[in-house]
Structure I
Amino acid sequence: MRALVTGASGSIGHAISCALVAQGMHVYVHANRNVEAVKLLCELVRAEGGCAEPIVFDVTDAEATERAIRVSLDAGPIQVLVNCAGIHDDAPLAGMSREKWKRVMSVNLDGFFNVTRPVLLPMIRTRKGRIVNVSSVVALRGNAGQVNYAAAKAGLIGATRALALEVASRGVTVNAVAPGIIDSEMTAGLFTVERLRQLIPIGYAGSATDVAACVSFLCSDAARYITGQVIAVDGGMT
């Protein structure tokens, strides 16, 4: 089975890619700017007997995205898609520039469309597929200073539920995960141990492998009867 993980140069995307490789999948590991990171990941995977190869494109560029994906589709359909590419660019709404708003929407929401659309019909023809979209706890509970990010990630949840209905009869499931505070390069230095205990009922930040474990399950045959769902991986925040 062949998989595509976008945003795989980040901590969560990296962990998801490794989890899918461990399931025996051939994984296309995506990056845009941090290409060396995914090349190194693929080298390590292949050295250990797994199957992975880098794929490079900007998810906000619809034509470039489709060209890159079409090349990979020449080898056969992609039956597992994890939309993990995402950014945040924070500011209070009153002081938020149009550029901040558009950029966050473009990567998080337009990127979902640009990647998913060319993958979808070939996936449907196989009568089996798994799509998992990485949203955020912010989409479920909001967060001051992240109106753009919350709106984009909430839009992704709406898209997940609608698309799940469109393709359920074709053997394709569509779900979302909503990570909470995850120990990664994006959160490094943002929270003290005391603050984490205040925010998270479990009392500590999650890891990228916590998210990857949930995504890996949703991509497996064990989750064949689960679709249109949003699973919060957040230590009880929601």
Structure II
Amino acid sequence: MKRALITGASGTLGAAIAGELARAGLHVIVHGHSNVAQAQAIREQIQASGGSAEVAIFDVSSSEDCTRQMDLLLEAGPVQVLVHNAGITADAPMAAMSIQQWSSIIDVSLNGFFNVAKPLLLPMLRTRWGRIVAISSVAAIMGNRGQANYAAAKAGLHGAVKSLAIEVASRGVTVNSIAPGIIESPMTKSAFSDADIARLVPMKRAGTPQEVASVVRFLCSEQASYISGQVVAVSGAMA
């Protein structure tokens, strides 16, 4: 059974991705950091539905923590699927943005991708099969007021994905990014009114976590073996 690590799996979108990959027959490693109880609950839900899962708790922004945890995970064999979904926000106009607000977002979204992916790459490449998906945002494509830090971090993922895809293409490993638009979640409900969504999204509705998770499942499948280095917007035609 192939193993899949989903960072940020304790959140709404990460949980949907973890569940979808478990239904695809993968052993899912549910990552959490601050919300340990939720990560454990997601593992239990997957197992109750007949899937295979475990929990891994670590800080993606810490290279030392990631190296230590990846070494532990690799003791059981290579991790052939990585979905880097971990991300945070700290919105502010750049003129009022602190260095901590800037750096913290870069550390989780962009440095976190490097910290997790690098230790997994050589074991994955030796199997001559792998799937890496980085969850980005339409903010990286369009920009968004008050999110220069978030948009920069996610746009950085696009460059990393395209470059890494070229580096590993001959070894059966694909690397892609998904850029969701406005996706249903508790945070979205507090940030966007129905009128906001109707104005911003051509489809006039928010997307569902399952709609994003389905695209992740496809990109991690055999059917997507010739798709690599791409940024796929799941945004209701926003971008």
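Given a value of 2.5 for distance in nm of label points 7 Å out along Cα→Cβ at positions 27 and 115, calculated from one of I, II, which structure does it belong to? Going through each structure in turn, the value belongs to II.
Computed over structures I, II, distance in nm of label points 7 Å out along Cα→Cβ at positions 11 and 83 reaches its largest value in I. If you line up I, II by distance in nm of label points 7 Å out along Cα→Cβ at positions 131 and 203, the top spot, with the largest value, goes to I.
Just so you know, all these numbers are worked out from the coordinates, no wet-lab data involved. Note that the coordinates shown come from a computational prediction; the quantities given were computed from them, not determined experimentally. Cβ atoms are built from the backbone, for glycine too; each structure is taken alone.
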